[in-house]
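Colleague: What follows is a set of structures for review.
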Structure I
Amino acid sequence: MSTEKFARPSLAAASEAWGKCLASHGLPTDSLWIFAENLCIEPATATPGNFHFGFQTKFARPDDDAFEIAYDHFSDTDARLVFYRLGSSEKKSVCILLCDSWFEGKNPRDGFERRDDWNISFHPGHAGEIEEITDLTRWVRRVKRNRAFHDFDFSMSLETIEEIKQHGRTLAPYERFADKMIGRLRTVLG
């Protein structure tokens, strides 16, 4: 983790820098922000043991303020924030916001452009399309476990966004369990 002082920029300033980074690589500057539930990881049919990465926004659509909430929440930490591009779709860059001190060791050789004064890195990725999954069966059958660890495993979930909106913070595991049990009881008892 960085021991140097940094100052997180406003979301507008960080987004502007992200747009400039994308433009400098000839990539679409309009970003579509997705979250953990939007990733669709499937076994690659051509190469056993490998995976195909797609995304969906049809079955778990992020609210308009989800990216802002994630940025604000991650900005409250000392861990490195990462603006990460997965690919292009419909002339937009499909992006995901990541945060963890694990990214501290990532550098340009790994595809990360560092802004240490902000404790933010940009990962513009490669030119190319990422498939948008619109088939519910494919999304339901997506791989959730038993795969190699990946950078985007440090993304925020839409469930966490909802917790922040409802409770003003993320819930502790026991609170999450209690919240689900109360929800089930309300369903059963009407």
Structure II
Amino acid sequence: MIIYSEIGEEKSVYQNYCEWRAYVCEKYGGNKYAEPTLKNFVHYLKREKNLIMSRKEMWSGCTMPLLTVFITIVYTFVFSVVNVINTYNNSINTLIDEEFLEYTGYNPKLIYQALEQNLYSGMWFYIWGAFLMGAVVLMFLFFASVRIRSNNLKNEFYSDYIMIVQEIIEEQKSGKAEMA
């Protein structure tokens, strides 16, 4: 798998697919392995490919719903900041009559300070929450894309390997038929 993933890179042993394919043919071809052994190997490769496909489908299937949940949470935080500002504005508008507040025994400056403190603390809480959830979304997207890309590469690897080994089996069958 490591060799396959590095095909075409500068440091790679094999600069193209054909060189890698020749390596696999040399490794398993030339009647080095009996036909039943190669068939068992193909069966093993198919099982591994199916496992990779199920992982790939799982990652592909769960990415969008989880991403939707994360983005919904980010939007909730953002709209909560707007809600905190609206609550502050509504509170200030209802407390506009300072003479009435002083007459009823309330200190308007203390009330305004308390409202401002509530505004700033609420805004910072929701801003940090939105920022942290945004970071979680980005990390999840990065991790999911890496896993999906890795599973795609493994799927291609197993598909190519299966095809090559099946061709080797067919060559061995045709070679036995020619001998007979």
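Colleague: Going by Kirkwood radius over Cα pairs in Å, which of structures I, II comes out largest?
Modeller: Values: I: 18.0; II: 22.4.
Greatest value across I, II: structure II.
Colleague: Taking -31000 as the value of helix-only ellipticity at 222 nm (-39500 (n - 2.57) for each DSSP H run of 4 or more, over all residues; to 500) derived from one of the structures shown (I, II), identify that structure.
Modeller: Details: I: -9000; II: -31000.
Going label by label, the one that fits is II.
Colleague: Taking distance in nm of label points 7 Å out along Cα→Cβ at positions 54 and 126 as the quantity of interest, name the structure among I, II where it is greatest.
Modeller: Checked I, II; max of distance in nm of label points 7 Å out along Cα→Cβ at positions 54 and 126 sits with II.
Colleague: Out of I, II, which one gives 1.6 for distance in nm of label points 7 Å out along Cα→Cβ at positions 30 and 62 as computed from the coordinates?
Modeller: Details: I: 1.6; II: 4.5.
Corresponding structure: I.
Colleague: Here is a follow-up. Taking distance in nm of label points 7 Å out along Cα→Cβ at positions 14 and 166 from the coordinates of each of I, II, which one would give 2.5?
Modeller: Numbers: I: 2.5; II: 1.8.
Computed on structure I.
Colleague: I, II: which one has mean count of other Cβ atoms within 10 Å over residues 118-125, as calculated, at 14.1?
Modeller: Checking each candidate, the match is II.
Colleague: May I pose another question? For semi-axes √(5λ) of the Cα gyration tensor in Å, for residues 6-77 alone, the calculated result is 28, 17, 13, so let me know which of I, II that is.
Modeller: Checking each candidate, the match is I.
Colleague: Comparing relative contact order in percent (Cα under 8 Å, 6 or more apart) across structures I, II, which is largest?
Modeller: Evaluating relative contact order in percent (Cα under 8 Å, 6 or more apart) on every structure, the highest lands on II.
All of the numbers you see were taken from the coordinates with simple rules; none came from a lab. This structure is a prediction, so every number in the text was calculated from the model and none was measured. Cβ atoms are built from the backbone, for glycine too; each structure is taken alone.
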